[in-house]
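Since every read-out is calculated from the coordinates, none of them should be taken as a lab result. Because the structure is a prediction, the values reported are computed rather than measured. Cβ atoms are built from the backbone, for glycine too; each structure is taken alone.
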Structure 1
Amino acid sequence: MRRGDAFIRDPAFVDGSPSNRSRQVITRWRYNSPYMTAALPPPIWVATPEALLCLVEELRRQPRLAVDTEANSLHAYREQVCLIQFSTPDRDYLLDPLALPDLSALAPIFSNPNIEKVFHAAEYDLIGLRRDFGLEVCSIFDTMQAARLLGYRQVGLEAMLTARFACHTDKRYQRVDWARRPLLPEWLDYARRDTHYLLPLREALWEELKACGREALAREEFARLARGKNSSPSSLPLWQRLPGARHLDERHLAILKELCLWREREAQRLNRPCFKVVGEKTLVDLARLAPQTRRELENAGLTDRQIHCFGEGILQAVQRGRAGPPLPHLRPKRPDPAYVLRLERLRRWRQSVGQQLGIDSDLVLPREFLYAIVECPPQSLEELSQRMPDSPWRLEHFGQDILRLVRTAP
């Protein structure tokens, strides 16, 4: 099989290009769209196992490639990655994971340390790739973090592409339902532009990082992002954490618990995000007012549609909360004064250093490092290196200051 043969099998694409009907739609959009600055060759659509293998063969040859993902987080109870974009210096690829149940062929690409994967704001993409496909990614370059390390104030991709390449993108398409099929031509063009310019953007930012001597810090930050954050979820249940919940008494907190459980079940049944059933503020208001009639639901701020769809379920949840035992507030364990002092000292120090360097304080000492140091204060550089692994630049430039601050705290 020739390298391009697999792409031909997709009925909408011929030799990597759309069929006549699809080409007409895409061309019409290209010339009518107000935000497109130049016509780009059509992307290659990858939606068959054969096309996936051809894509892997192409990507394997690249020392560097751009990656992005699109998910349906605003339209489903459990979000999933619905599109994966790749760009090489020559072509753009759009991969349909909904049509390809097995993406394990991509694992060697993502885990290959000799192939750099360029993202913009990589954290969310890495979570989705790991969660949905078990893909672990190493050797990344994050153009947003690079821009932050350079002190840029506007680091969104739209702002950077507009400034660097006069490419205007319509970020409304971030919010569309990417699980929908077929995807509209304007959505596809928006998706491919999220990676099309990442490689030249990476080159420009890397030169700037080298010019100001921050390339080593950038490598550390990229490696930290690739490892994934180890932040643990809150030990408190949702009904204890909602804004305003702490002002409820024990009876109304029990009602809030039942309302939260009802909303979770309803969101799962309807396959929509919880906030699209009832918002968090409305849940707390309902718990406080404890309505018993449909008229009282109106007074709580529910729309006619919400009352029609969910009114009976809400009233039943309120009744269960009224009938059940009161629910005491759970209080997180109060940290000891020495912990609080160390935390405050390190926060003030990293903010001061960030101001001197012209960067945000979390780039000086990321949150995960901050809490690891505060919870178990190191007594030597060796111990400090264990609290912030694979960070030789930070250890060299900040290590002694950090040790001094935690040692002098009682």
Structure 2
Amino acid sequence: MNICYVNPTNNIRRPIAELANILATQGHTISIMYPSSQDCPTDNWVANQAIKNPKIKTIPIKSWYFAPLRYSLPNPIHLFQECKKALKENDKIHVWEYYYPLSIMLVLLSAFNKQNRKKVILTTDGFVGYSYKPKEPKWLVPAFKVYTNLFARLLFKIPSTLTTYGNPMLPHAQKAGMPLHKLKVLSTGIHLQRFEKVDKDKTESIRKEFNLENNNNNNNKTEEKNNKNQKVLLYIGMLTERKRVHKVIEVSQALLEQGMNLKTILVGDAHGENIYTKLIKPEHQHNIIFAGGRKEIAEFMQIADALLLPSEGEGLPGVVMEAMASGLPVVATDEGCTPDLVTSGKEGFLVNDDNYLTPVKELLTNPQLNQQMRLAAREKIAQFSWDKVAQKYKEMYQD
């Protein structure tokens, strides 16, 4: 089977990279189309490295990077040519998102041929203006609602199949005008073994790099006796407003001011100036550390006591899946498809009142609860193994 994945941005989406590698290994002919600009930083984006597989054909579209939007605008002539070729050469074309030029062009071109429409699958992990309503810039939500009502509703009618990551998205899909009879719920997956077998030398190297106390936190053998041991709070993700990085800093400084022996490590790139360093008080600068973009995600998970993800507008957050596979309790915003992963109070805590401080403190000071949630997280995430999930995608392609 010939399958082309259409990735809407320079940064390759984790599910696309994973599915491409799995299906290419099984003997399918896989290609990935994406906008490409040398000005857009992707060096530390793990999924971009994952597609450097000789079995995967990459189709970079010449693009111009527009820094304010953190997006590369594709050359329309080159895009048109490659989209026509992809429709001709592939059995299935799996497109991610409905509001990027790359995605829109391919879906529109398929509209003129019944067989091409049957080839196209359109996936979205959320609906701006419906499942996700950013406060800034103020024009964004109204603009997306106008786009959705005037154009996206028509776009949704073209592909043979539509998918989204979880059941919580279904009411938003209906409001956005998706025809529900075409819509399937298909989650993404996780390679459990990558987080179960971690390089101990790399983990120890990270401990030394950030001058962390070696408390054997993951074993929790001494925690009940000594709650003054150093705790590590982890954030992994892009340093953007949508991820609400300021909340991580706010919670961390509050805990430090309450006397907790804490280090917070933020892993991720800002794609420009990191404005969040200015929010850290001088007395806390050695305890709240920006690690930059890193590839050792599994190792960072091992050094932490909890992961904090206070973001808005998530689909099925991969970093939460990775934390659960590592046996790391999570505090995250109660939105998107995160409730499909975490039952609040069982594998972690979900927050809907903007109070992240209380659950984070509970996880860091209650070793028995922390250990209980570690075990529950590992058990729950097993159902999202790529071995199981990739088979569902394969069945959809063969349908």
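If Rg and Dmax of the Cα atoms in Å is computed to be 25.5, 74, which of 1, 2 is the source? Working through the options, I get structure 1. Each of 1, 2 could give mean projected area of the Cα convex hull in nm², for residues 256-311 alone, but the derived value 3.4 comes from 1. Taking distance in nm of label points 7 Å out along Cα→Cβ at positions 320 and 344 as the criterion, the largest value within structures 1, 2 is that of 1. When mean count of other Cβ atoms within 10 Å over residues 192-199 is computed for each of 1, 2, the one that comes out at 23.5 is 1. Here helix-only ellipticity at 222 nm (-39500 (n - 2.57) for each DSSP H run of 4 or more, over all residues; to 500) was derived from just one of the structures 1, 2, and that gives -10500; the source is 2. Structures 1, 2 were compared on distance in nm of label points 7 Å out along Cα→Cβ at positions 40 and 184, and the highest value belongs to 2.
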